Each structure stands twice: as structure tokens, then as C-alpha cells.
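Structures follow.
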Structure I
Amino acid sequence: MPEVIVLRIGHRPFRDKRITTHVALVARAFGASGIIIDSSDLPLENTIRRTTGKFGGNFTVRSGENWKKTYREFPGVKIHLTMYGEPIESVTEKIRDEFRSRNLMILVGASKVPPEAYEMSDYNVSVTNQPHSEVAALAIALDRIFDGSEFQRKTVTGLNVIPNPRGKTVDYIPGEDEIMRIFSEAGADEKLIAHCAAVSALAVAIARKCGASEAIVRAGALLHDIGRTKTNGIDHGIAGASILREYKISETIVQIVKRHTGAGITDEEAIALGLPDHDLMPRTLEEKIVAHADNLFSLSERITVKDVISNYREKGLNDAADRIAALHEELSGIAGEDIDSINP
């Protein structure tokens, strides 16, 4: 899909930092892919990057660029928001039609906009001809262009605010940089990290075939053995879940880590093993994918499901072997091919 870039001109770092920050935040929240600011302002750039890192997405920010050159050379449709332009309601359909095949750049001025901006623009557009904030104008313009679809976009990694009639619910799915920080703080060694990376690569490939959430599978698979920094026992999944809860990681990821051993551990087995948590059977598709991808590795070496089942039977764990065989068959059916044939 084509993208929208916001061009902020006339920015005065010591006077306009707050309002330009709001322009950038609205651009990000209402569907734009990035913002370009004419005056160099590294603190503002860092603020927006921190927000994107925290809440997710790929929103870009650059400052200190020659706006005239950038605007003139932009290959898509150029739109200037101004109270002196054509009413937005009269040009929305035309802009949407162009947006189906071309990128848009929306120019938002911080102070008086020079005549060149009007001359270079394909559309000079007004959101009412009454004095008001350029932040409001940008929000309305983006919403008209995207026709509300911008609110359907989900940034899977990062903080996700869940709609709630009362109070607040926040779900946090870490990206790879945050996961590496967690590994470092937990004291994970290179072998453990390499194993988790190998499992993650396969799990994501399986997720792609099965139509599961790749972002959730990636995070869950990368973190599945974090508990081994505390124990290498059968309880390492439970230990890992405890570690992730300390970091306020999404319960979706916590459950993947807790339930990843073999094809799950039944209530009866958990009681016999003296485990403090008996809810250890994978339920969601993402949980099942991570558990089985882990089954297919010995450290960082890929093995077949036949080898896995044979190893379990040699240890007398026939029920667990049967569950792994059933899980392999289930996922192969969903993927439309034998899981053993899938490679990253």
C-alpha cells in the first residue's frame, strides 16, 4: 500500500518543540509512515523514536533536511494543509483515488508558509477556514484520507493498549532488541541464545505456513528457554514464565514459555513431578508451534520428528512421545505439508 509522509516546515526548536512533537505523534497514530522536519532537532527525533520503540511500529523521523528540495523532488502527490486552501470535503475523493497508487506527502507549516509551498503543491487543502491547530488539521486530513482504516492497524510488538470500558489494559510484546536485553540481564550464555534463535527461525517459518501470528511466535520462541538461566530441570518453563512476568511481558508470551516442553505436560504428570503449576498443555496455535519447533532441535542442530519420538520412547516416556506425534500431525495438517519439510 502507498505511504503518507508528513513534512514539517518552519520548525523552531526552542519555540515549537512541543507542538511539532504533537504533529509527529498524530502523524504516527493516524497512519503516516514517517515525518521529515526541516530544522535539525535531535532531542525531538529521540523522543519520537523512543515512543515508536515503546509502542511499536516502523514510524521514521528525520530532521535538518532542506524542505524545498525534499518537497520539490518528492515523486508522489504533494498536499499542503492551509486555511486558505480548497475545503477538504471537496477534494477528499480525488486524493483517495490518487493514494491508491501513489505516495502522499503532507506539508504542515509551523509559522508563515512561503509562497513556494503553495506553488509546488498538487493540493492546497483547508480543514475549515477558521483559526485552529495544525495538529487538529493533520489528524482530520489523515482520517479522511485513510477513511478510518488507520485505527485498524496493529503494531504487534511494543506496548499495545487494549480497549477497556473502565481502567486500562496494556499488553507488551517485546521486540528483538528488548529480548536481547532480557537475555543479557538474565545471564544467558551464547549456546542458549543460539538454540533459541534456531528454534525461533523454524517456528516463524511454521507460523507463516499455518497462518499464525509471526510476531507472537517469534517473541515466544526466542524467549522459550529463558528459564534455563535459573534451572535446567523440567520446571524451566515455569521459571521462564516467572522471569517474564517480572518484565511485564504479555501473558500471551508467558503462556508460550510456560507450556513449551515436549507437547505439553498433563495435570497428572505435573502432580507426579511435583511441579507447582499444572496448566502446562499448549492450547493456542502459537503455543503449539513454539513447543514443536523446540522439539525439532537438539541444541542448535535440527532433528526429525522420528528422532524425537524415538528418544522419548527410549526414556520410557511413551505418552509424551504419542503427544508429540499427534502434535506433529496436527500442525502438518494445518500447514498443508509435513513440518519436517519446512525450513526457515
Structure II
Amino acid sequence: MIKVTFVLRPLFAAWPAQTVTREERAGMASIKLEQIIEKMKLINLTPELDLSKIKIRQPDINRPALQLAGYFEHFEATRLQIIGFVEYTYMGSLPEERQREIYTRLLSCEIPAFVFCRELRPNDLFMEIAMEYKIPLLMTKKATSAFMAEIIRWLNVMLAPCISVHGVLVDIYGEGVLITGESGIGKSEAALELIQRGHRLVADDAVEIRKVSDDTLVGSAPDITKHFIELRGIGIVDVKTLFGVSNVKNTQNIDLVICLEDWDKEKEYDRLGLEEEYTEYLGNKVVCHNIPIRPGRNLAIICESAAINHRQKKMGYNAAQELYRRVQESLARRRDEDEDDL
């Protein structure tokens, strides 16, 4: 028991409250070619080659049509190279001497791998030169466009700019709610009650946020703390084991931030919500609510209400604006009645 406490507690405590870029934590973002092969279910046509040290560092891919025609200016050799039906038939139409010339020049570049779509297989000459320069050749059954769309989407997520923040990420009615605040303020307890109410945990204590696009932030948990919650006085709780797989989720878009803070009676808090407040992660703005904490306030219900209200606003209905409209109409009617009396 002493050993478990000694080993597990530092896993949560080691994550700093401030954001730390992935580049600072682990160097330049990259993903192993072996992971791509496993994820995309690719067939390795060159099993003799060692793929363990080959990494992809950018989400863009390339179809080397111009390079097969002999134009190598601005060629991004570091990208994954995709061969579709058009490139394949063009390669087959070239004379053997021209093939050897183009293949040698193309494969002499430091290319991470070639992927042949539609179960197309390279000819013996391409295989021979690829083995000479140790360039992996892979194959997929998928159509070129479908494979490109899938791998670009996946690489964009895996290689997106990433930071780690101190907080809890929960999926509430489909809205990704990031709960932040000082250590010990009650973030994990609020998440646990939300889980009991049927919502899903994504990450506790440390949330990895990736900027997938200028409009989208995706949050996830580090592998080492995935599906775990730390409760002071109890210890580590495995949500997936205790509550089931329906109460956990691996990734979630971040739609709303709820910042918990101690109640300050001297501070004026927003009671209408006519104007949105925002916080920023990786250059993307996210709607943020500052929620004061005091005894008797049910955090889970507050978070649920905030998530539903945010969803309503996205669908075009703003309760605060509706109240303001009603007040204005009431005042206008009173003015009209006063004028009629005069």
C-alpha cells in the first residue's frame, strides 16, 4: 500500500500548473512510421528494412507527379509520398532507361516512405532502387483520395501544436468542458459527480490540448493518467473500471472553459452574461466562465447548466439577450402608456 501511494501520487503531482509545449517536453513533434503502418493497416512491401528510426514530422503528404516527370524544384522529400493510379500508370509508360534515371533521382532523396494505393505494386526496378537507398515501400487497399483524407486528418491531430494544462476535461451533453482552477478547489470532485450523472471523463489533472485548426482545440489525457482521477483522501480512482467504458472518452473538442475560484465578496460577478468572456490556448479563443466557489453550491449542476446554455447559444438562442429584449419592450410599452395618459 505504501508503495502504491509513493509511485502513483507523483504521476499527478509532476504536471505543472502552467502550460508546457510538447516541443519543450519531448523535442520536435514526430510520429514513428511503424505507428502509421499500424493505424492505417498498411502492408509493408520491404520488410527487410529497419523502420524503427523513421519518423514523420509534418502532417502534409505529397503525390510526386511532377517529380516523376523530372521536375524536382521545391520537392518536399520529408513528406510521406503517395502513389495513386495516375502516377502508377505514368510510371509504367516510361521507357526502362528513363525509369531508372527518374527512380534513382527520386529515391536518392531522404524520403520517409512511399505508399501505393488501390493495391498497386511497384515494378521490380522500383523495388530494386528503393532497397538500394533503403526507402520503405508500403501498400493500402484504399482508394487514393480516401486514404489521403484519412491520413491527413489523423496526422493533423497527432502532429498538431500541443500544450499541457492543469485541469479536468469532461464531455457534458456533447460539449467539451475544461474545468480549471487552483489545486484543491474541487475540480476532480465536480468531475466525479458529473460522471455519476452520466457524463464522460476525458482527462483529469493534466489535459493535453492540440490545435487541430484555427477553430478547433482537441483535448486528451496523457497515456500514463488516462481514465484515472485523483481524489484527495481516497487516492487514485479508475473511472473506466468503476463506472464502465460508457463514462470515459479518449478525445474531445474543447468548447467551453469553466474557471473555478474562491468566492470574493468584494468582487462583482457577472449575473447576466450579455457579453462573453474568453480565454486563449495556442492562439484559439474559447468561451470562459469564472465560477465563484462557496459552501452549498453544486458544481456539477452548474457545469451542466453552463454546457447546455453554451449549446443553446451556438444554436442561436441567448437567454440573457432574450431577457434584455423583454425588459426593453416592457419599458417601451410603459413609455407609450405614459404618453397616452398625457
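Each value in this text was obtained by applying a stated rule to the coordinates, not by laboratory testing. For clarity, every value in this text was computed on a predicted model and none was experimentally measured. Cβ atoms are built from the backbone, for glycine too; each structure is taken alone.
What to note about this one:
- Which entry (I, II) yields the derived value 3.2 for distance in nm of label points 7 Å out along Cα→Cβ at positions 40 and 96: II
- Highest-scoring label, criterion being distance in nm of label points 7 Å out along Cα→Cβ at positions 184 and 216, among I, II: II
- Comparing Cα Rg over 2.2 N^0.38 Å, for residues 128-199 alone across structures I, II, the highest figure is found for II.
- If you line up I, II by volume of the Cα convex hull per residue in Å³, the top spot, with the largest value, goes to II.
- Source structure of the calculated read-out (helix-only ellipticity at 222 nm (-39500 (n - 2.57) for each DSSP H run of 4 or more, over all residues; to 500), -11500) within I, II: II.
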